[in-house]
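Please find the structures below.
Values quoted throughout were computed directly from the atomic coordinates according to the rules given, and no laboratory measurement underlies them. For clarity, every value in this text was computed on a predicted model and none was experimentally measured. Cβ atoms are built from the backbone, for glycine too; each structure is taken alone.
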Structure P
Amino acid sequence: MIQKLCKRIVLTLCVGMSVAFALDDKVKSWEEGCNGGNAGDCAALGNSYFFGFPVKQDYKKAVDLYQKACNGGNTDGCYNLGVMYADGKGVKQDYKKAADFYQKACNGGVDVGCHNLGAMYYNGKGVKQDKSKAKKLFGDACDIGLQDGCDAYTDLNEAGVQ
C-alpha cells in the first residue's frame, strides 16, 4: 500500500515538474521569438506577464510586450493594450489611448476591440458620445462573430438609434 502511494506521489511530482519545464521552455521560446520580431510571440509573452503564469505577474512588462506586439501588427496585442489603458494596469488610466488601441484592434478584425470601442462611444468615455457610431461598432463586432455585439446592436436598434 505504501509503495503504491509513494509511486503515485513520485509520478505526480514528475508530471508536475515536466509541465513546469515545458512551460519554462515555452516562455524562452516566446522571448526568443519576440526578440526576433515575432509580434505573436510578444503578445503571448505579454499574456504570461499579465496573468502571472508561468512567470511572475508584471503589468508594466505586459504593457511593453503588448506595445511591441501591436507595433509589429498583432491586433490582439493592440486590444490588450486597450484593456490595460482602460483599466489603468501597468499604465496611467487613459480612456483616449484605450479607444485608439481598440480602434486598431477593431480594424484588424478583433471582435472585442469593436465591442469595447462601441461601449466607449455609447458611454462617451475617451471619445465624444455617439450612439450611432456605437451601434455601428457593435454591428461590426456581431459581424465578426461576437454575440455580445449582436445583443448590443439589437438593443440600440430597438431603442431607435440610427
Structure Q
Amino acid sequence: WVVTAAHCVQNALGGTAIMGAHNRINNEPTQQRIAFGVNGINIHPGYTPTNIRNDIATVRLNSPITFNNRVQPVLMPQAGDNRQFAGVTGTVSGFGRTSDASQATSAVVMFTSNPIMTQADCLASWGGNTNIIQAQNICLSGAGGRSSCNGDTGGPL
C-alpha cells in the first residue's frame, strides 16, 4: 500500500508507483516501480475537491514493497490525534516544479525543511479562508522563499 493525496488519483485508471527514487526518469537500482490498478485505489469517502477536505487516498499495489534504507513505512495517526506541531521543523520532498515561474518539473527529488506554522499564522497566510484552512490542517512555512510547489502534492511531509 501507498498513501497519497486523493486528488492525485481521483481520475486514475491505474499507474506505477515509484519508491526509493533519486531520479524518477532513470531506472536506478535503488528504485522500486510497482504497478497498481483502478480497483486498488481507495479515496477517503469524505474527500471534497472544492475545499480540499479529506484529501487522502490509499493505493494497493500489485506486489509488495521491499523496505530498505530508502523506502520506509509511514506511521498513521490514531483517530482523535490532536497533537500540535507548530514550531517543529518539517521536511517536504517531491519531483514538482522548481519555481513558480516555470512549468518544468524536477527529474531528481528535491526537498526543503521549514518550521511548521501555528494554526493562526496559517489561516492568516490564506487570507482567513476557513473554507480551506481548518483545525486539522498542517501548514509548512515558506521561510527563505523555499516550499513545496505544484507537482509535489501527494508526497511526504
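When relative contact order in percent (Cα under 8 Å, 6 or more apart) is calculated for each of the structures P, Q, the largest result comes from Q. Computing semi-axes √(5λ) of the Cα gyration tensor in Å across structures P, Q gives 26, 20, 16 for structure Q. Computing distance in nm of label points 7 Å out along Cα→Cβ at positions 70 and 134 across structures P, Q gives 2.3 for structure P.
Out of P, Q, which one gives 15.5 for Kirkwood radius over Cα pairs in Å, for residues 54-117 alone as computed from the coordinates? All intermediate terms of the calculation are to be shown ahead of the outcome.
On the way: P: 11.2; Q: 15.5.
Only structure Q yields this read-out.
Of the structures labelled P, Q, which one yields -25500 when helix-only ellipticity at 222 nm (-39500 (n - 2.57) for each DSSP H run of 4 or more, over all residues; to 500) is computed from its coordinates? Structure P accounts for this read-out.
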